[in-house]
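What follows is a set of structures to go through.
All of the numbers you see were taken from the coordinates with simple rules; none came from a lab. All figures in this text were calculated on a predicted structure; none of them were measured in a lab.
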Structure 1
Amino acid sequence: MTLTKEKVVDKIEVVGDFNTLQVRYADVIKEDGVELSRVMSREVIKPGMDVSGKDQKIQDIASAVHTADVITAWETYRAEQLANDPGAV
């Protein structure tokens, strides 16, 4: 009996005005190659975030949709938000 666990990128969505990436992962546990369990988790990646340690698919999509113009627009938007509401995260 061999148990294995792997985390796979299950879905990547590009959403919103700033091309935010919503990444869904699946933690898959298998016994002798037969899937026993699949647990989902999510991550949000905003323009300008470091994706260098992420799955290559995430890196490729981020480099395509997080252009310099998109990153600048996102940073401007965030700066305006923080100026209007210093408690905004």
Structure 2
Amino acid sequence: MVKPIILANTLTTVGLGLYVACRVLTLVAPDFIFNVGQSWFHTINIDALKTATPLDVGTFIFGAVTLGVLTWVTTYAAASLYNNWSK
């Protein structure tokens, strides 16, 4: 049996940690982030996505909250379904 709350808390913490690490990396090495993105999307040119203005704090916090809620709810639902279907 998977404990849905523990799994949801764990994956949300990991996801938010990656979100913050990515934000820090965009401040320190923005070109590196775009090079990684370009390597993941082989035939798509993502240069047009670069912005001249940095992400403001409000948008960063809004993104963190929405990512956290989505991750937690989705993980909890998936773990609960897994437990129900594995019986």
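Which structure, out of 1, 2, was Rg/Rh (Cα atoms, Kirkwood Rh) derived from, given a value of 1.11?
The correct label is 2.
Out of 1, 2, which one gives 23 for relative contact order in percent (Cα under 8 Å, 6 or more apart) as computed from the coordinates?
Checking each candidate, the match is 1.
With helix-only ellipticity at 222 nm (-39500 (n - 2.57) for each DSSP H run of 4 or more, over all residues; to 500) derived from the coordinates and found to be -9500, which of 1, 2 does the value describe?
1
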